[in-house]
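Below you'll find a set of structures to go through.
Read the figures in this text as sums done on the coordinates, not as results from a lab. Since the model is a prediction, treat every value here as computed from it, not as a measurement. Cβ atoms are built from the backbone, for glycine too; each structure is taken alone.
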Structure 1
Amino acid sequence: MTIVPPGTATPAATPAPADQGVGPLLRAWREQRRVSQLELALRADSSARHISFIETGRSRPSEEMVLRLAEHLDVPVRERNALLLAAGYAPRYPETPLDDPALDALRAGMEQLIQGYEPYPALVVDAMYNVHAANRGVLMLLADLPEHLLEPPLNAMRLTLHPEGLAPRIRNLREWRGHLLAQMDRRIALHRSEPLRKLYEEVAAYPVPEEPPGAEEPAEPVPYFALPMQIEHEGRVLSFISSISTFNTPMDVTVAELAIETLLPADPATVKYLQSLMS
């Protein structure tokens with residue numbers, strides 16, 4: 001596995017200021033999730049009256065209640081720390097650097113996973129889509145890209161959508177671009193991250209290259225079971241379907257924001273070509 005230096009990447013989300021008080025922050029998360037006070041109370045084994053008192057500042061929630069409400073509102077781990085601070089409690093979840101010895105087992109597991117996926121591409125990204133690790137399948141696709149796009153921290157969205165990146169090689173760019181932007185939009189709604197929103201605005205503003213010759217649908221299209229990324233590589237068109245894995249019940253901010261993306265070959269021709277590279 002190739003470990004990519006994290007550089008000075010912007011954090012995934014800016015913690016909310018504690019002086020707002022926990023009540024307005026919880027109300028904002030509840031409204032964003034479109035959950036009523038009564039529904040939240042039922043989920044959290046509380047009462048609508050108590051939830052109302054917390055949101056208006058008439059009642060100070062216990063640390064356990066803050067965490068319970070955050071769990072039922074699907075608040076990201078980083079922002080749960082912000083809620084605890086706003087309520088006057090210490091943060092519960094550490095943010096351990098990925099190169100810390102405490103995460104040796106995690107890194108080793110991810111290395112084994114993405115190496116074992118070769119020759120198919122696999123990479124590790126954080127909540128800002130910064131690439132922290134990639135296998136040889138990914139490096140194959142990134143061959144010959146300009147140096148300025150390969151300087152750390154590498155960013156998967158910039159590499160894919162930049163007009164000097166992979167974008168001109170992607171045969172179904174308009175569809176794949178729409179998929180990626182929709183994915184980012186959903187993550188912005190979940191994390192309420194201003195840095196992520198700025199990244200979205202940057203990559204959404206990239207000019208879309210003209211479709212390459214022959215980009216029209218073939219006479220007998222392959223019946224894909226999910227939207228593929230169809231990318232040119234050394235005179236061939238390779239087709240991949242993306243799968244993203246995250247960690248269950250993370251107890252660390254860094255771990256919570258990591259994702260392993262694997263590109264599964266979407267047709268027999270892609271399988272045959274990639275396996276020929278391994279042999």
Structure 2
Amino acid sequence: MLLKAYAKINLSLDVVGKREDGYHLLRMIMQSIDLYDLINIDLAGSGIELSCDKEYVPNDSRNIAYKAAELFLKEYRIDSGVRIDIRKNIPVAAGLAGGSTDAAAVLKGLRDLLRPEITDEELMGLGVQIGADVPYCIAGGTALCEGIGEKITRLDPFRDKILILVKPPFGVSTKTVYQKLDIGKIRIHPPTNRLIKAISEQDLECVAKNMKNVLENVTLNRKHTLRLIKDELVGLGAIGAMMSGSGPSVFGFFEDMLQAQRCYDAMKLKYKETFITRTI
């Protein structure tokens with residue numbers, strides 16, 4: 001079974017509190033984009049076998065897609081083994097949920113192959129055990145995500161909006177970014193309700209100009225290249241630009257494809273991992 005595992009961007013990311021166990025409480029709008037890994041899943045005799053076309057991606061229990069298969073087989077007491085092959089297109093350690101979306105695809109694929117009666121909601125409850133972004137990646141589309149990310153409210157679709165995505169040649173540790181975040185120093189929070197209304201009205205300009213990610217307070221101060229990328233995207237015609245997740249990927253929305261193509265051509269000369277894509 002061949003599945004597409006779609007990347008996500010954040011249209012907003014707010015931190016509204018912190019649990020006693022150290023997890024931050026979030027309120028964020030997530031959006032799927034047409035950039036994806038290909039996940040091929042086959043049943044096998046026994047055990048879990050995982051391969052990937054990128055040699056730096058682990059092929060054992062360190063890989064969240066491996067963990068997803070392991071959890072599914074254990075949860076439903078399934079004796080069959082699984083072979084998983086991943087073709088990576090989504091940059092890693094990029095704030096795009098590349099690992100989580102692979103895990104979500106594995107859970108959905110195994111559900112379809114072995115236990116089709118399992119609902120998305122049940123699968124999402126399983127997914128949160130291995131990663132806070134996994135439930136959203138199972139749901140996909142446009143959604144408000146709360147709690148640690150596991151409470152999903154579907155929003156009106158915000159599809160076919162053009163964006164340029166740039167991932168600079170370094171990664172960012174999500175754990176470190178949250179550790180460095182001082183909630184008490186967050187002065188401006190995303191206007192989440194305004195963004196939800198703009199999404200329902202398909203108002204791209206309003207969304208682009210009101211996007212806010214409070215984690216930029218940390219990552220942009222540590223990685224000044226990201227400020228330059230944001231400025232370059234706007235200078236090349238983006239109507240708004242923001243970092244996705246904990247970074248370091250930065251994206252900008254464009255009102256027409258011609259302008260987006262010109263921006264893509266310019267940014268691709270500087271940054272190898274530059275993509276022109278759309279919301280889905």
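Using distance in nm of label points 7 Å out along Cα→Cβ at positions 41 and 113, single out the structure from 1, 2 with the greatest value.
Once distance in nm of label points 7 Å out along Cα→Cβ at positions 41 and 113 is tallied for 1, 2, the winner is 1.
Something else now. I have 21.7, 68 for Rg and Dmax of the Cα atoms in Å, calculated from one of the structures 1, 2. Which structure is it?
1
From which structure (1, 2) was FRET efficiency 1/(1 + (r/R0)^6) of positions 33 and 177 (r between Cβ atoms, R0 = 30 Å, to 0.05) calculated, if the value obtained is 0.60?
1
To which of 1, 2 does the computed value 4.6 (mean projected area of the Cα convex hull in nm², for residues 185-248 alone) belong?
2
-12500 is what came out when helix-only ellipticity at 222 nm (-39500 (n - 2.57) for each DSSP H run of 4 or more, over all residues; to 500) was calculated for one structure; which of 1, 2 is it?
1
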